[in-house]
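Listed below are the structures to be examined.
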Structure I
């Protein structure tokens, strides 16, 4: 099933990931990454992954766009760190993976589009998270998943989450600071 998200989640540099989960019944897991830099490229890469997608696999996309300059700096640091590795070629044998990893580093999130994700797998958790956002007047984007729903929000003061309560722990357990959002399952 494809989830229709607002167009602005296609803008900027995004990492798209096709991946399966063993808990969804897969015998072998594969991961295929694509990178897009604008809406047109995003749609093309998403279509490519949809054609490759098999039963039990999902497509995820970086929820916030990525800051290329920050990712480049992180990539270069990894490259310099490799100078101390006895096998200097090892870094370059997995260069695509290293670049995707640099793009997905928490430090490479674009400040303007950075969002947090709250992954709610139960109705109780979803109700508590939803009530918290309403009470604190936090705007959110919500979409339904196979097992629950996700809330995307702009970063806020995490001290607002009442960690000394059971509800606060349920909210915190759903929290992801550098999220991938679900596009297809």
Structure II
């Protein structure tokens, strides 16, 4: 659980898509366990307990999850205390008025893509001689995960690259933020 005086700096909106034909991906998807953002090229996953400041907020999250518009997510950044009362997400700041964000019901947009299906298994990591990565995508993932250094693990030249924080494990079981970035094709 995030401590009361820690600022919430996960810029998950930077991993959201902008394609209105994929409305679910233009939002941050919040579940009782994780907050997920993806644009189909990168994905950022952060434990919900690292965003919300109290256990009651976590129990108020619907079982099917909820969406937070990417622009509304920006209002939560640098908050010292974030709570969810079942109607509004309220972000508290030390020297300004609280920000109120109304989450979007999953029924209004539709289900979120099966994000767990694209999380690479750590059992399949391999040594890859060359791989291309788009630096803009890496920057957006860096901002979304709020970390200064990444550990990259590879499966193949065309599979998603696993991104984690060096001192923590990778994946859903790690209990820490992680992500993926899709490789970029290299020309010889």
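Side notes on the structure shown:
- At a computed 3, 16, 28, 27, 15, 9, 2 (P(r) over Cα pairs in 5 Å bins from 0, in percent, for residues 105-176 alone), which of I, II: I
- Comparison across structures I, II (criterion: Cα Rg over 2.2 N^0.38 Å, for residues 33-112 alone) gives the highest value for I.
- With respect to distance in nm of label points 7 Å out along Cα→Cβ at positions 41 and 57, the largest value across structures I, II is given by II.
- Answer label among I, II for the case where helix-only ellipticity at 222 nm (-39500 (n - 2.57) for each DSSP H run of 4 or more, over all residues; to 500), calculated from the coordinates, equals -3000: II
- Answer label among I, II for the case where mean count of other Cβ atoms within 10 Å over residues 129-136, calculated from the coordinates, equals 15.4: I
- Structure (I, II) behind the derived value 54, 36, 27 of Cα extents along the principal axes in Å: II
- With distance in nm of label points 7 Å out along Cα→Cβ at positions 17 and 49 derived as 3.1, matching label from I, II: II
Taken together, the values in this text are just the output of simple stated rules run on the coordinates, not laboratory data. Predicted model, so just to flag it, every value in this text is computed and none were measured. Cβ atoms are built from the backbone, for glycine too; each structure is taken alone.
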